[in-house]
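Heads up, there are several structures right after this.
Just so it is clear, none of the values below were taken in a lab; they were calculated from the coordinates. Please read these numbers as outputs of a predicted model, since none were measured by experiment. Cβ atoms are built from the backbone, for glycine too; each structure is taken alone.
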Structure I
Amino acid sequence: MADTMQFDLVSPERRVASLEVTSVQIPGADGDMTAMPGHAPLITTLRPGILRVESTGGTQEYVVTGGFAEIGENLSVLAERALPREEMTQETFDAILEEARAALNTAKEVFVNEPGPVDDAAKLLSDMVAMGGDIGLNANN
């Protein structure tokens, strides 16, 4: 078994990261997981959170707001939005939260008496708020 695997993180705007890693902590929709070389093949959806990437160069953190991770010989993450943790400012976080709040309000208007889509939008907003708290950003601005 190899000691490292190729990790690629892409968003619609850009390739955020591409490096050899020893492990990646993934905020999966069904729970957090750690992918390492030799991991069983798997595809999972992401919830908003922090990808923690361990490599010979140290630890890097990336903020993701959703998407998919495909684990095999390599690990590919296709994120709805992704950026290095150090690029996540309060202003950027506020804009992301505003989008999530607007999506929840739209779901409430469009899906009256249909709790599924409204619950999904509320969960997304809740996950975004929790992610901000984890990295020291204020959701009450």
Structure II
Amino acid sequence: MPCKGKVAIVVGSQRDLEHAEKAAKVLMDHGIEHEVRVLSAHRNPKELEEYIEKSDADVFIAMAGLAAHLPGFIASRTEKPVVGVPLNVALGGLDSLLSIAQMPKGVPVATVGINNAENAAYLALRILKLCLGR
């Protein structure tokens, strides 16, 4: 599948949109096509599965707090790179960090620092440079 240079930013709830906007700004500043979706792995898993399957994005950025299931859910359903952003909703975000970083073998999720949506976007930029040959 050819690289289109597009990033999908997925958050599990409306309250996480402030973080998605930070990643979107970095991508926008670099002229990268992106879209932001609110889709929960817990509340609407079928819609999320359908979105993953139909998405033409080359990289997914998924942000989650508490159980932080979202990045792993996406990574288990695509071969495309997934960058997880743990959010500080409880326990200083350590619960989210561990949920995202400790994925089983074969289901990789690149993980950035707690609340560091900007670094997720910068990592997505580096991945896109590889697939676009820049």
Value 12.2 of mean count of other Cβ atoms within 10 Å over residues 36-43 was derived from the coordinates of, among I, II, structure I
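Identify the structure, out of I, II, from whose coordinates distance in nm of label points 7 Å out along Cα→Cβ at positions 4 and 20 was calculated to give 1.7.
Derived from II, not from the others.
One of I, II was used to compute P(r) over Cα pairs in 10 Å bins from 0, in percent, and the answer was 12, 40, 31, 14, 3, 0. Which one was it?
Of the structures listed, the value fits I.
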The value 20 for relative contact order in percent (Cα under 8 Å, 6 or more apart), derived from one of I, II, belongs to structure I
With helix-only ellipticity at 222 nm (-39500 (n - 2.57) for each DSSP H run of 4 or more, over all residues; to 500) computed for every candidate in I, II, -12000 is reproduced by structure II
